[in-house]
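Undergrad: So, here's a batch of structures to check.
Nothing in this text is a laboratory measurement; each read-out follows from the coordinates by a stated rule. In this text, all values refer to a predicted model and were calculated from it rather than measured experimentally. Cβ atoms are built from the backbone, for glycine too; each structure is taken alone.
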Structure 1
Amino acid sequence: FNPTHDKVAELEISQHMDRHQLAANLRRVFSAIVTGNVKEEGIAAIKKNGPFEIRGDRKIMQSLDTLLKSFINDHRMKIPGTKYRPCYRLIKD
């Protein structure tokens with residue numbers, strides 16, 4: 001998965017999906033976040049196009065938001081010595 005803004009925006013995150021497909025798409029979400037946080041091409045894409053927009057089922061997005069905020073609070077989402085600025089925006093449907 002090569003996370004681009006278009007590909008991330010097209011990901012389906014829904015409770016009504018087959019579990020294996022939902023798991024695959026959540027893995028793609030995390031791949032996009034890693035790319036936007038630490039890979040040169042991802043950081044450049046975020047600077048140029050703004051944060052990745054991750055859209056999905058309200059319940060799943062709330063759980064994902066809680067998880068990602070815990071990562072931020074534990075300082076697991078930033079390069080040491082920098083202030084974390086999210087490379088993503090969660091959109092709850």
Structure 2
Amino acid sequence: ILSLAEVIDPATLSGTIKFGATVTLVDEDTDEEKTYQIVGEPEADIEKGKLNLKSPLSRALIGKEEGDSVEVRTPGGEKSYEILEIRYI
């Protein structure tokens with residue numbers, strides 16, 4: 001299986017959100033900015049800005065681009081976010 005592994009250079013990734021992306025969002029209701037990195041379940045820690053790939057927000061973000069808006073259902077109700085920046089670091 002390791003012989004099939006491929007190293008991916010973050011500099012070559014396109015402008016869409018994928019696993020590993022660091023995404024800066026703005027809450028469209030409060031104008032509060034938040035930055036998250038989309039990671040696997042073992043690394044996830046919302047307090048440190050590490051968002052589980054399987055979370056509703058991550059699922060809404062995957063495949064989106066800068067300037068797109070997403071709506072996410074949370075326990076507190078619907079939240080709308082605009083994607084300000086996508087980075088791969």
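Undergrad: Out of 1, 2, which one gives -1500 for helix-only ellipticity at 222 nm (-39500 (n - 2.57) for each DSSP H run of 4 or more, over all residues; to 500) as computed from the coordinates?
TA: Traced to structure 2.
Undergrad: Moving on. Computing FRET efficiency 1/(1 + (r/R0)^6) of positions 6 and 78 (r between Cβ atoms, R0 = 41 Å, to 0.05) for each of 1, 2, which one ends up highest?
TA: Looking at the calculated values, the largest one is 1.
Undergrad: Here's another thing I want to ask about it. Quick check on the output: 1.00 is FRET efficiency 1/(1 + (r/R0)^6) of positions 38 and 62 (r between Cβ atoms, R0 = 25 Å, to 0.05), derived from one of 1, 2. Which one produced it?
TA: 2
Undergrad: With distance in nm of label points 7 Å out along Cα→Cβ at positions 30 and 54 derived from the coordinates and found to be 1.0, which of 1, 2 does the value describe?
TA: Derived from 1, not from the others.
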